[in-house]
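As structure tokens, here come the structures.
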Structure 1
Amino acid sequence: MGQSRSNNLVVPQARTALQQMKMEAARELGVQIPEDGYYGNMTSRETGSLGGYITKRLIQLAEQSLSGRQ
């Protein structure tokens with residue numbers, strides 16, 4: 001059964017930066033990213049903590065950008 005993804009990037013050029021952020025978040029949280037890209041063997045806690053951390057970091061970056069700080 002094929003899966004369709006609805007998380008298409010608005011800015012495709014940001015893909016590399018987002019991958020880098022995901023790797024940094026995983027390293028900081030001690031979560032092992034599967035090399036084959038299949039997350040089915042990861043726990044909900046691991047994927048949730050990774051997604052939550054990335055979201056928190058993206059919000060921080062947006063707030064800094066909006067306030068004029070880099």
Structure 2
Amino acid sequence: MSWFSLDSNGSPINPNDYQLESTPPTGCNGSDQICAVQATDNAGKPVLSPALKDEMITALHNRTASTNVKLRTA
């Protein structure tokens with residue numbers, strides 16, 4: 001599993017809008033938007049599995065980061 005940061009104007013459900021990170025991303029402090037996800041690496045892009053998408057929805061709904069989802073302030 002690798003960390004991927006979401007481009008500032010990217011869509012959280014589009015794997016092409018993420019950048020592979022060599023370390024867990026910094027600056028993901030907040031509760032409003034997806035900042036980064038930890039996922040299986042597929043040629044430098046995250047595999048956004050149904051389970052990960054559910055975790056993303058739950059993190060946003062609860063306004064709390066989770067094991068595989070980091071959030072940022074809008």
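Suppose helix-only ellipticity at 222 nm (-39500 (n - 2.57) for each DSSP H run of 4 or more, over all residues; to 500) works out to -5500; of 1, 2, which structure was it derived from? The read-out comes from structure 2. If distance in nm of label points 7 Å out along Cα→Cβ at positions 13 and 37 is calculated from each of 1, 2, which structure is the one that comes out at 1.1? Structure of origin is 2.
Quick check on the output: 122 is volume of the Cα convex hull per residue in Å³, derived from one of 1, 2. Which one produced it? Structure of origin is 1.
One of 1, 2 was used to compute mean count of other Cβ atoms within 10 Å over residues 29-36, and the answer was 10.5. Which one was it? Clearly, the read-out refers to 1.
Values in this text are rule-based calculations from the coordinates and carry no lab data. Not measured: the values here are computed from a predicted model. Cβ atoms are built from the backbone, for glycine too; each structure is taken alone.
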